[in-house]
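**Student:** See the structures that follow.
Values in this text are rule-based calculations from the coordinates and carry no lab data. This one's a predicted model, so the numbers in the text were calculated from it and none came from an experiment. Cβ atoms are built from the backbone, for glycine too; each structure is taken alone.
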Structure P
Amino acid sequence: RGRLYALNINQGRLVAMDDDGKIVLEGDVGGRPYDVGISPRNGLLYVSDWAGARLVVVDPAALQVVARVPVGEHPTQIVFHPEDDRLFVACASANAVWVVDTRRGVVVETISTSLFPRAPEGSTPDALAISPDGETLYVANADNNCIAVIDVASPGRSQVRGFIPTGWYPTAVAVTPDGKRLLVGVGKGNQSDANPLYDGSEDDSELTDLEKYVRKLLPHPYIGTIVHGALSIVDVPDEEQLAAYTSQVYANCPYSDDLLTAVPYEGESAIPRKVGDPSPIRYVIYVIKENRTYDQVFGDLAAGEAPKGKGDPSLCMFPRDVTPNHHKIAEQFVLLDNAYCNGQVSRDGHPWSTMAYHTDYIARDWHLTYSQRVGVDDDDEGDLSNAPSGYLWDACRRAGVSYRSYKEYGGRVSDSDGNARIEGKVPGLVGHMCPDYGLGGEEQERDPQLVDIMLREYAEFAAKGTMPRFIIMSLGEDHTHGTTPGAHSPRACVASNDLALGKLVEAVSHGPLWAETAIFVIEDDAQNGPDHVDAHRTVCLVASPYAKRGVVDSTQYSTVSVIRTMELILGLEPLSQFDAAARPMFEAFAAVPDLTPYEHEPARIDLDEKNVAGAYGADRSAAMDFSEYDRIDDFELNEILWRAVMGPEAPVPTPVRRAIALRPLKTGD
């Protein structure tokens with residue numbers, strides 16, 4: 001009594017403070033402690049180790065660890081039963097709640113909170129609360145957008161009674177003292193919004209001074225500022241209402257267990273419907289670019305004598321003169337004008353692009369770091385960032401599919417002799433990285449030079465018959481260096497990226513394996529620009545003999561649609577509920593090939609154009625760290641890029657708000 005216990009998550013420490021807030025005792029608990037509570041039954045402290053998949057039991061008198069109890073991956077909030085010895089802990093990446101008998105120190109029950117029995121990660125239970133009478137446990141399923149209602153009246157015989165729908169990504173739940181209402185904190189609000197330019201007519205009467213300043217600084221909403229939290233107050237439902245709520249939750253969910261092995265489709269396409277079925281496409285090249293919206297690149301396609309696609313020309317920052325190959329690939333093959341990034345920023349965009357999921361840690365942490373607050377450091381093994389099913393290359397390894405990465409999830413390492421190379425940052429890529437792709441300085445790392453390095457290996461693999469079936473490439477010069485003096489200008493960076501993509505598609509389409517190849521291109525996120533449909537809408541391209549020719553495909557796709565399509569081609573099982581439920585790109589592919597190769601377009605602007613000292617935002621760009629995509633203030637970079645490329649007097653269209661919904665794809669109930 002008279003002590004407050006708190007956690008230092010980055011240092012793995014537990015501290016005790018007196019009534020005056022003075023620290024009187026500290027102790028090491030290790031890992032990344034997330035939540036702490038004191039048992040009303042035995043007086044011991046229990047700490048959930050977010051990274052360590054365990055509960056740490058601590059003596060409150062000396063703050064010494066007395067026991068550790070293994071639980072599921074990414075344990076978060078804990079709650080004690082008011083009447084007995086049970087402790088409940090939500091394990092986000094395990095789709096379940098672990099129940100621990102605190103008297104015996106053992107796990108006595110695991111309660112699945114997913115909507116389907118075989119569901120992989122993607123429910124993400126990250127918060128819980130118990131009713132005052134101890135009979136009902138409420139668990140927030142962040143990624144299923146619901147609250148699981150669980151009968152826990154009988155120890156060892158818990159039963160999920162149903163689900164309550166919520167807004168987007170619930171992260172907190174509480175029960176009022178009378179047990180009659182739930183308070184649900186929703187992390188991402190109720191919908192996604194467009195982020196076109198402000199036109200001056202917006203009502204700013206309720207904005208804070210800071211919000212007004214930000215609105216003046218950046219001419220369009222930044223994607224990180226249109227994600228708003230919300231609080232829902234919900235009456236605890238009776239059985240009839242809970243049944244109705246449960247039906248709504250299932251109707252809202254596009255996933256079902258049937259989709260793990262097969263996807264319904266009645267048309268003709270080169271993309272298999274079932275996992276493991278043959279495809280005429282054998283080789284996949286997956287290119288991940290950086291941060292562009294659809295309108296930024298393809299908005300101009302909606303103008304002119306033959307308009308196509310749903311674009312806004314006034315938002316196009318990098319039109320055909322800057323991106324001739326993007327435009328030609330989209331027109332020669334398929335223009336995808338309804339494709340969206342699952343990620344909001346690079347911090348979660350690369351995990352979404354490579355493992356069809358972002359863990360609850362990534363979902364929470366990027367909001368901290370991108371708003372200039374102190375974030376949470378992952379441990380050396382990346383336990384907080386890595387999902388149980390791993391990444392696309394891990395799925396390839398499990399299925400016996402060969403793979404190779406070009407910079408994606410790679411980093412520079414040196415041997416004892418000082419020789420440097422690129423090596424995998426995660427275990428599955430060690431030994432599967434191109435050693436010199438991305439090794440040099442800026443001039444050597446421009447995208448056309450990187451593609452040359454990749455194509456040299458590609459030619460060797462083709463000649464020797466050792467081509468990896470899955471190639472993943474980072475091609476990120478379109479991120480730009482802002483207006484840093486002496487660096488290449490934003491237009492030059494984007495045009496260089498465009499030329500590199502054109503050279504890649506040309507070389508592969510003229511190569512011996514073109515008849516069996518598909519190239520997929522998508523941005524990891526769309527944070528660095530405006531879009532009149534939605535801030536997540538992005539540039540997505542496919543090139544293959546089996547890609548349809550000269551058509552506009554307005555089917556709603558997303559990052560995980562691209563992943564699901566590649567998985568079906570390669571015979572890989574889904575990594576998460578998201579790619580399992582995603583709509584594959586059946587409509588973008590034909591059943592009969594057209595082997596016509598692609599001829600790249602030369603650059604139409606000066607690729608060596610450099611920023612001058614007087615360029616807009618030059619001083620601020622010079623202070624940014626562009627060595628990694630996540631190390632800069634993308635909000636500020638957005639403002640610099642817009643004003644540097646478009647000028648301060650660009651026309652300003654009216655903001656648009658809309659909900660983005662995906663019709664469920666199911667094969668059964």
Structure Q
Amino acid sequence: MRFPHIAALVLVACLTLLAACESPEPTPTPTPTLEPTPTPAPTATPTPVPAPTATPEPAATLAPIPAAEDAFREDSCPFSNQPGTPLWAAVCGYLTVPADYDDPSAGTYEIAVAMFPATGERTSDVPVVYLEGGPGGNALEGLDVSGGVILEPLNESRDVIVFDQRGAGFSEPALSCPEARELTRELIGQALPIAEENERWNEVLQTCRDRLVEEGVDLSLVNSAANAADVDRLRTALGHEQWDLYGSSYGTRLAQNVMRDFPDGVRRVVLDSSYPLEFDLFARLASGSERAFRLLLDSCAADAVCNEHYPDLEGTLIEAFDRLSASPEPGEASFSLDGERVDTLMTGERLAWLVFEAFYQTDVIPWLPEIITEAAQGNVEPANLMLSNSLINDAFFSLGMHLSTRCADETSFTTKEAIAASIEASPLFSRLQDPEGTYAQDAIDTCALWNVEPSPPVENEPVRSDIPTLILAGGFDPVTPPSSGMAVAANLSNATFVEFPAAGHGIVLEGDCAKSIINAFLDGEDAPDTSCVSEEFSSPAWVTPLGKITLTPANSPFGVKIVEPEGWKPFEDLPGRFYRHEIAGPVLIQTVIPGLTADQFLEQQILSIPGVEPEELDPVSAGELIWRVVLVEVDGRLQAIAAAQPPASDTGGTSVLLAAVIGFPYQREAVLSDLLLPTLDVFGS
């Protein structure tokens with residue numbers, strides 16, 4: 001079942017090579033769409049772990065709200081909001097909504113809601129409500145896992161309201177399908193024929209559907225029109241005359257539903273990675289993927305640096321696909337936040353869908369040529385990091401809500417013939433992502449099995465509105481490309497369109513540039529300054545193979561010398577720590593840990609990691625220091641760790657000098673020869 005989500009990957013906060021850099025020691029801590037099958041979000045993009053900063057002091061309370069209706073009741077938050085955590089100021093509760101707005105006897109849904117007061121000076125009492133993608137993304141659980149990463153761009157000067165849509169996340173009843181999760185665990189280590197895999201998926205989906213129906217869920221009551229009615233009911237329940245909408249991915253479709261059905265309650269709208277209701281998403285999937293693949297290949301060929309290191313990337317991509325199709329490569333990937341690892345089998349089609357998913361993530365796009373090139377040589381370590389991201393994000397997704405909404409609102413307005421025609425016109429998609437020619441029928445069959453009532457024709461018609469709207473699009477977005485955003489803009493009489501050429505899917509996470517544009521618009525500027533886009537997002541900063549690195553000696557607050565790799569980025573407020581790329585790494589750590597000897601640190605923190613077999617190398621002499629060097633592999637990453645005991649007078653007492661490089665096992669030679677050993681010649685002197 002290859003049934004892509006339309007959600008930004010924003011859940012994963014720590015599944016990058018930067019994960020170990022939050023604490024002084026590099027002890028690895030496992031952490032945490034869009035295509036549920038062969039691997040089924042968003043989101044989170046893996047996003048780099050930011051340096052620890054002081055918890056912001058939020059406004060004392062939310063902006064004044066008139067008396068709320070009884071439909072909303074405050075309750076404890078279903079996530080960690082203890083003092084000192086990113087979500088600590090949240091006010092949570094549940095909104096009771098009719099399951100069927102036309103039939104009061106049909107029961108109710110309980111919609112989980114969290115409200116976050118502005119962290120800085122509030123510029124408006126009008127809040128912004130965040131509309132999650134998917135459909136089926138677990139918005140509140142995603143906030144918890146990511147440390148509230150989606151809030152930061154929006155929450156500084158205004159209150160933000162986040163909720164789980166009906167059927168998703170902490171809302172009740174939840175339309176999750178744990179049966180599908182278990183099947184994913186089983187199938188990811190196999191390479192079954194597509195027909196057999198589809199048969200297994202259909203059995204599991206039927207089981208999930210039957211269970212939900214037996215529990216009393218009417219799947220036909222979960223769709224975008226009902227979601228939009230829930231949004232407006234939440235507005236009135238909280239007592240807001242108007243509010244702003246921020247829709248991401250599927251959330252842009254939901255925002256358009258609200259603009260059409262409840263326009264009086266909306267002041268301004270941001271549509272991030274959008275598509276118009278009248279587009280046939282299934283028929284456009286192949287062409288959108290084809291465009292993104294072609295853009296990657298052409299952009300690399302046109303760039304002197306990328307083309308030098310990855311010549312004929314298209315040929316290399318085909319080579320990787322053919323090699324893995326003929327002989328799938330075994331490996332391992334993370335399956336859950338608790339560190340569970342599963343055996344995997346990387347096939348050509350899985351690699352192709354992982355590249356498709358990677359187009360969602362701006363930080364991953366520059367790394368794709370290396371991932372593809374390594375796969376063509378039989379090395380799938382980088383690809384398995386992307387697979388880990390996909391598998392973990394899958395746990396924060398309501399598949400039943402996804403199918404109910406997509407089948408009613410989208411599949412009802414397409415045909416097998418329309419999908420097949422698009423695939424036929426997309427040779428790369430056909431070759432790489434649908435090699436057995438089953439995708440068109442699979443899309444139709446899945447919804448026939450799920451069997452929900454089709455939405456009325458209005459759900460396939462353009463939404464016209466004069467509400468001020470900012471439309472954001474990423475150039476590499478494979479599912480809601482810039483042309484989709486421009487089509488939305490053509491339907492709206494007061495729209496501003498901004499394309500980020502080197503970005504993927506989900507612009508809200510694109511740093512200060514996106515933040516400044518979004519907030520200027522929400523503050524009332526219909527044409528905000530977008531000059532930063534051309535300065536920062538004109539083309540990808542391609543990741544090249546790890547090789548000779550220039551290391552420059554520098555002073556440090558530790559009282560000893562450190563090295564700074566040329567062209568690498570420092571971690572804010574973490575001296576001695578640098579990274580080459582947010583996702584690809586490597587990471588270099590240099591620090592001094594007081595109160596331990598070198599032997600104590602290695603024995604307690606490294607050599608005793610359960611289930612890890614450390615490899616200790618010969619000691620390294622550098623000046624007056626003798627370094628113990630240990631290599632460990634955890635969660636598919638290589639950590640080269642060196643510890644030395646400085647003279648007590650150098651650091652003011654017992655302490656350990658620690659140098660570490662975090663990379664991939666296939667980078668072992670470069671990690672040691674080009675990074676760690678040259679660092680030891682300087683660090684501590």
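**Student:** If you rank structures P, Q by distance in nm of label points 7 Å out along Cα→Cβ at positions 418 and 434, which sits at the top with the largest value? Display every interim value, and only then the final one.
**Tutor:** Numbers: P: 2.7; Q: 1.4.
Greatest value across P, Q: structure P.
**Student:** Identify the structure, out of P, Q, from whose coordinates Kirkwood radius over Cα pairs in Å, for residues 170-513 alone was calculated to give 23.8.
**Tutor:** This figure was derived from P.
**Student:** Identify the structure, out of P, Q, from whose coordinates helix-only ellipticity at 222 nm (-39500 (n - 2.57) for each DSSP H run of 4 or more, over all residues; to 500) was calculated to give -6000.
**Tutor:** P
**Student:** A follow-up question, please. 3.2 is what came out when distance in nm of label points 7 Å out along Cα→Cβ at positions 306 and 562 was calculated for one structure; which of P, Q is it?
**Tutor:** Here the read-out was taken from Q.
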